[in-house]
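Taken together, the values in this text are just the output of simple stated rules run on the coordinates, not laboratory data. Just so you know, these numbers come straight off a predicted model, no measurement behind them. Cβ atoms are built from the backbone, for glycine too; each structure is taken alone.
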Structure 1
Amino acid sequence: MACRLSQRVEYAVRALIELALVGDAGLSGTQIATRGQIPKPFLKQILAILVKGGIVESTRGPRGKYCLGQRPEEISLCRLLAMVEGEIVFFDPATPPGPAIQTLYSDIRDGLVGVLDRFTLDAFVEAAGKDRNETRPMFFI
């Protein structure tokens, strides 16, 4: 059984990791795309959503750049998921199940939201740092 986050969420996480790693220096859209291995058309859409949501700040112009609009520990995976994909929904409101099943779905959703809220961008940044250090070749003299 496969249940995975969308590619848009994955790209949003990658972009935010890159911005967090450079801090206030910020990055251009091209730099984010290159460093995060994100297709530029996807990145433009995602950055627009993140800027509108206040997670990312942008500076226009020839030296335009993007920076985090909030500290990494303030940006939860749950919030990012809701911003990029919308709220977590288990059934179509036009054809809802019975009240008992709705209650179960509500409990599952609340549990999932609780877990996703515990994981913030700073945890992803820390993990990315470890991954990057482990993949660097070691040279001995």
Structure 2
Amino acid sequence: MLDRNSDKELRLRGEFEPVPPRQTPWGAAEHVERIARGIWHVSTPSHGGIWLSAERTAALPSPELVGRTTPDGGSWFEEDVEFAIPALVFLDAWRAHAEATGRDPDQETAFPRQVLGHFRPQALAMIDAAQEATG
């Protein structure tokens, strides 16, 4: 008999939620904050970023948008520029988190657009094209 809270049992019920690895590309995780299912903000003493679960990584509209991958199929996006990719791809989750934490959702979504527009305009164009195609 399975333990109702074991990873296997939670997976069978569709309730398992992967969490980010403790070791990040920037060192050991010091602070971890859930943004939405499969989307986590992780910081270390020196840097940080966003970790996406394998499910969220697979939902990115182009392989060119995938960050540094993890053995389980998840991916990392550093906090200075790359964070903007998951922020814009998963815009509804990003806005909901902003509202839930008392931040202005419009500002929280305008900033990633500015960052990508300046530093990674091709990534922004891919995201916009994918969102236009899905309506």
Structure 3
Amino acid sequence: MQVKGILHERFPGVPIVDTTYPAPWRNRMIANLVGAGQVAAIGIGLVGDRLPPPMQSVIPQGILDLARQNKGMFLGGAFVLGNMLRSAVLTTGAFEVYYDGKLIFSKLEQGRLPAEYELVQGLLEAMREGRGGVRRWQD
């Protein structure tokens, strides 16, 4: 069962919000550059033969030949490779669980995913600290 489902089942009424953990600014910048390169490659694939001579002289002849000889493969490759690179750069591997601002579990710190009992125990402790007591849930 997915973690969100487990937590909903164990802690009904407690709002669970899942968000994407932000990648470092350097990785976001690299992803933007890869995206710009991807757009340029797709543009070359679509209009490579019709580019003005001054622009054609800037692009290596091998790339223009490849785009001309197999347009579908070139366009598909630019699309798939660009998306793979962007995804790899933006992936953080984070799995952070907070309750009321308190860190319950961090995959970035622990280097692993939590066991169900760790999340349940951590949430119960955080709720106890926050409310002065804990509501009982049925197992």
Review point. Among the shown structures 1, 2, 3, from which was the value -0.45, -1.31 of log10 I(q)/I(0) by the Debye sum over Cα atoms at q = 0.17, 0.29 Å⁻¹, for residues 34-89 alone calculated?
Key: 2
**Study point:** Cα extents along the principal axes in Å from the coordinates reads 53, 38, 32; which among 1, 2, 3
**Key:** 2
Review point. Given structures 1, 2, 3, which gives the highest value for distance in nm of label points 7 Å out along Cα→Cβ at positions 58 and 98?
Key: 1
